[in-house]
1. Of the structures P, Q, report the one carrying the highest value of Cα Rg over 2.2 N^0.38 Å.
2. Assuming -31500 is helix-only ellipticity at 222 nm (-39500 (n - 2.57) for each DSSP H run of 4 or more, over all residues; to 500) as calculated from a single structure, say which of P, Q it is.
3. Suppose distance in nm of label points 7 Å out along Cα→Cβ at positions 19 and 75 works out to 4.3; of P, Q, which structure was it derived from?
4. Output the label of whichever structure in P, Q has the greatest value of relative contact order in percent (Cα under 8 Å, 6 or more apart).
5. Comparing FRET efficiency 1/(1 + (r/R0)^6) of positions 11 and 67 (r between Cβ atoms, R0 = 41 Å, to 0.05) across structures P, Q, which is largest?
6. If distance in nm of label points 7 Å out along Cα→Cβ at positions 3 and 59 computes to 4.4, which of P, Q did it come from?
7. By the measure distance in nm of label points 7 Å out along Cα→Cβ at positions 27 and 51, tell me the structure among P, Q with the highest figure.
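Nothing in this text is a laboratory measurement; each read-out follows from the coordinates by a stated rule. Fair warning: this is a prediction, and the values are worked out from it, not measured in the lab. Cβ atoms are built from the backbone, for glycine too; each structure is taken alone.
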Structure P
Amino acid sequence: MDDEGLRREEVNRGQQAKRVIDDPLWAESWEYLESRLMTEWRVSKPDQQAKREHIYLVLEAGRGARKYVEQVLKTGELAERQLKEMDK
């Protein structure tokens, strides 16, 4: 795939990421997940260290997934600017 084709693919992926991020269900899902996990963490007993560590890992994995989608959006925006520059 040539450079222009790669940029166009990145623009498409960025547009898909934007649709996901802009979907109210996306935000609602993350708020629900974080709230539920933090509640479970707060009510855990002192001897449930493994449970708290698991909750932490799940939260971090979720945050990583969210950051990845946000990065795809940013990459798409950059690719779009690069395509505009190539057209000049």
Structure Q
Amino acid sequence: MGRPAYEFDEATRSQVADLATARVDYRDIARLVGCHRNTLCSRVAAELAAGLARRRLEVIEALYARAVAGGVAAARLYLRREPQPVG
């Protein structure tokens, strides 16, 4: 007989997304919430992806603000970044 399935409540899902935003390693996140890394990746993949997307957005917004303020290097980097296709 195996272990009982780990259930992720809303608070834990939110914590996972916040930790992913901070770029904490998935193994460490799994240890913090008390499950295996594979369980984490299979059950809360959306929260992990959302956390990483939030961090990416913060960086892009900061780059844009610097470019608008007159930062030539930031403007070049921002303009070089192409939008990702959907789907």
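1. P
2. Among P, Q, the structure yielding -31500 for helix-only ellipticity at 222 nm (-39500 (n - 2.57) for each DSSP H run of 4 or more, over all residues; to 500) is P.
3. Among P, Q, the structure yielding 4.3 for distance in nm of label points 7 Å out along Cα→Cβ at positions 19 and 75 is Q.
4. Largest one: structure P.
5. P
6. Working through the options, I get structure P.
7. Biggest value here belongs to P.
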